[in-house]
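Some structures are shown below for you to check.
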Structure P
Amino acid sequence: MAETTETAERSARKVREGTVVSDKMNQTVVVAVVERVRHAKYDKFVLRTKKLYAHDEKNDAKVGDRVRVMETRPMSKTKRWRIVEILERAK
């Protein structure tokens, strides 16, 4: 029974896709996530960019890579995400 509750808990974590914009830090990358949001008043779609700090265990991701990040426990003051997989390498 413990496995089913853990699986249910893990499936609730947020998953986002974005582009790595900085890899200067050790085991940390900055990922820009772009989302389309409908404007409440003008009823038009607007692009919003959010920068997420993500944990990169192997220092594998480089600038320009498309990555999938998942919400995780707080790793530092600002780092709340970790890289799950690299979807596409920068050209």
Structure Q
Amino acid sequence: MNCIIIYDIVDDNLRNKIADACLDFGLQRVQYSAFFGELSHNQKETLFKRITRLIGDKEGNVQIYPICEKDLALKQVHIMKKKTDEK
């Protein structure tokens, strides 16, 4: 299943560990604190447990949303490129 993982973590070190966990599962970063990719049900549960252990009793908010193919087909993306200094 396709999933979006979003998180709000205050601690920089912990935030990097969460990002590394997402990358370990083959997810692609779509924003600084958002990842997307395909996970099996078992992978989703394993990732969530790993993230939960990493956070422990620290402050944090992590959410995983399954996205069906029908809804994924309706996705809209607009990416603005950074302006370069003109000389």
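Per-structure values
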| item | result |
| --- | --- |
| Structure (P, Q) behind the derived value 43 of relative contact order in percent (Cα under 8 Å, 6 or more apart) | Q |
| Mean projected area of the Cα convex hull in nm² from the coordinates reads 8.2; which among P, Q | P |
| FRET efficiency 1/(1 + (r/R0)^6) of positions 58 and 74 (r between Cβ atoms, R0 = 35 Å, to 0.05) - structure with the largest value, from P, Q | P |
| Label whose coordinates, when helix-only ellipticity at 222 nm (-39500 (n - 2.57) for each DSSP H run of 4 or more, over all residues; to 500) is calculated, return -11000 (choices P, Q) | Q |
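Taken together, the values in this text are just the output of simple stated rules run on the coordinates, not laboratory data. Just so it is clear, the structure is predicted and the values come from calculations on it, not from any experiment. Cβ atoms are built from the backbone, for glycine too; each structure is taken alone.
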